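We did not get these values from a lab; they are worked out from the coordinates using the rules stated. Predicted, not measured: the structure shown is a model, and the values here were computed from it. Cβ atoms are built from the backbone, for glycine too; each structure is taken alone.
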Structure P
Amino acid sequence: MLPYLNLQDAEAGLGRELSFAEKIWFNYSANKHDFVLHSHNIIFLCFFYSLVPLPYMLVELSRSKKIMKYKVQPKVQRSFWDMFKCYKDVMKSFLIVVGPLQLLSYPTINLIGIRTGLPLPSLWELLLQLGVYFLVEDYVGYWVHRWLHTKWGYENIHHVHHEYRAPIGFSAPYAHWSEILILGFPAFLGPALIPGHIITYWLWFILRQMEAIDTHSGYEFPWTKYFPFYAGAKFHDYHHYVGRRSQSNFSSVFTYCDYLYGTDKGYRCYMVLANKVLLNSVGD
């Protein structure tokens with residue numbers, strides 16, 4: 001809740017005229033408690049999870065030859081009901097596990113200093129913080145993911161996520177309830193270390209969810225090559241394809257951790273062999 005009575009009071013407090021975005025934010029948030037603003041994260045989570053995978057679903061159902069050439073595992077085809085079942089299972093976990101956790105985490109969000117007031121963050125501040133959040137989550141998440149592939153971690157927790165050997169966009173957050181909680185730690189660590197505005201906080205979780213959906217989509221589209229070190233669908237698809245035996249491609253967003261710690265060797269060897277087979281087939 002903003003400590004200003006009206007726009008004029010806010011401009012007097014900041015010593016300048018509010019920007020267009022700040023006026024919108026003031027009108028929206030002025031009379032809302034911080035707890036209500038924090039709770040928006042649940043709405044965004046469900047909304048973007050329902051929306052972002054839809055293009056991938058339509059592509060999968062269309063069976064278009066022009067687009068199917070980008071499918072990583074073209075022999076695996078999913079029906080509408082396969083994908084809808086996954087969607088229902090994930091939404092259930094959101095409502096039972098993630099929703100209450102978001103609400104209970106409000107005191108922590110308040111304690112670390114996620115702010116809701118004015119001024120809004122500058123574009124550079126927002127981009128810098130999001131960049132740090134991605135790097136922190138990617139590095140810590142890499143080691144958490146490796147732990148989930150230990151014998152105990154996989155058999156008791158992570159095997160649920162690997163039920164999809166050919167992942168789909170809707171399966172990105174499909175996991176054991178405890179894995180959802182565990183992976184929440186690296187996602188939350190960046191905002192805890194460098195707290196920003198709640199808009200940055202919202203945007204971070206939206207972008208991270210969109211990225212996870214893309215890497216689980218099963219489609220490697222050409223535009224992904226323009227993002228340096230981006231893992232993409234093909235990189236993560238190999239991790240699912242190998243399944244329980246996988247000790248490769250643990251990174252969630254970028255590939256540098258797998259390269260630095262040598263956990264992409266199996267994938268690189270696989271890609272060399274796959275390219276040789278492709279070249280031989282073209283030659284024949």
Structure Q
Amino acid sequence: MGCCERENREISPAIKWILFTFNIVFWVISVLIIAVGIWGYVLTKELNTNNGTAAQKKDIFDILFDITIVIMAFGSLVFMITFFGAIGALRENICLLRTYAVFLGIVFLVEISLAVVILSSPQKVKSGLRDVLHMEAIEDYRDADINRRNVIDWFQETFECCGIGEDGYKSWENNRYFSCSGPGFEACSVPHSCCREEFRVLTTRCGEGMLNPTLTRAEASQTIYTVGCVDAAFQYARDNTLLLGGISLVVVIPQVLGVALAISLSRQISRHRKLR
């Protein structure tokens with residue numbers, strides 16, 4: 001028999017219905033995620049058009065900084081994988097179950113590989129991130145669409161940081177609008193998202209003059225965050241190791257169980273077919 005042929009005989013009801021229920025729940029969630037992503041994409045596209053910053057996606061960073069596209073891509077991936085798992089379990093289809101296990105296994109291996117790279121070579125990862133994000137986050141900040149600016153602003157506010165490089169807030173000197181040689185009112189300034197919360201809520205121009213050469217880092221730090229965002233993110237990870245470890249387990253354990261259940265069910269189905 002071909003691996004995708006249907007087997008009508010019920011096999012291990014407990015494993016079958018646990019696997020089906022698990023995947024159907026996440027399948028429904030994935031549909032909602034995709035819907036939210038589409039709604040957000042349409043809304044931000046309208047905002048970009050109204051602000052005169054609408055532009056076609058031109059490289060991978062435009063996609064990565066567009067949170068609505070990331071949400072839709074993530075939802076679509078979950079939709080596809082859980083579809084294989086739910087239908088494979090319901091129809092006792094070996095081909096779909098094995099496809100489900102393979103895709104889930106690949107996701108698991110990618111996650112483990114990223115974790116190993118980050119933990120084994122943190123300095124190299126930090127250096128690489130600084131180099132890659134310098135132009136995308138700093139130089140193109142004002143010329144980018146609203147999604148990219150929102151992501152950068154959210155990151156700076158959430159992690160209480162400013163800029164990308166080791167020089168922290170001084171990174172914004174490389175933006176033609178914020179540079180002290182810039183043409184507009186933002187010259188010698190940093191984005192408002194760099195400001196400490198108590199100043200940020202007062203005015204969007206709280207970062208004005210923070211790049212002035214006569215202003216020391218200590219003086220600037222009274223108004224804005226001065227550490228770079230790459231360093232701030234890694235420091236946050238070090239300070240919240242237990243929290244991140246717990247989140248990782250919550251993400252990884254269902255994946256491992258999903259692979260184990262799918263393999264177990266497919267083997268049971270295969271054995272019963274041979275006994276017929």
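For distance in nm of label points 7 Å out along Cα→Cβ at positions 44 and 196, which structure out of P, Q has the highest calculated value? Write out the running numbers ahead of the final one.
Values: P: 1.0; Q: 3.1.
Result for distance in nm of label points 7 Å out along Cα→Cβ at positions 44 and 196 over P, Q: largest is Q.
Assign the value 12.0, calculated as Kirkwood radius over Cα pairs in Å, for residues 92-131 alone, to the correct structure from P, Q. Please report the intermediate quantities before stating the final value.
Details: P: 12.3; Q: 12.0.
Considering all the candidates, the number was obtained from Q.
A value of -21000 was computed for helix-only ellipticity at 222 nm (-39500 (n - 2.57) for each DSSP H run of 4 or more, over all residues; to 500); which of P, Q is the source structure?
Values: P: -19000; Q: -21000.
Structure Q accounts for this read-out.
Of structures P, Q, which gives 0.50 when FRET efficiency 1/(1 + (r/R0)^6) of positions 108 and 236 (r between Cβ atoms, R0 = 30 Å, to 0.05) is computed from the coordinates?
Values: P: 0.50; Q: 0.75.
That value comes from structure P.
With Kirkwood radius over Cα pairs in Å computed per structure, which member of P, Q shows the largest figure?
Working: P: 20.7; Q: 21.9.
Ranking P, Q on Kirkwood radius over Cα pairs in Å, first place is Q.
By the measure FRET efficiency 1/(1 + (r/R0)^6) of positions 76 and 228 (r between Cβ atoms, R0 = 30 Å, to 0.05), tell me the structure among P, Q with the highest figure.
Numbers: P: 0.55; Q: 0.35.
With respect to FRET efficiency 1/(1 + (r/R0)^6) of positions 76 and 228 (r between Cβ atoms, R0 = 30 Å, to 0.05), the highest-scoring structure among P, Q is P.
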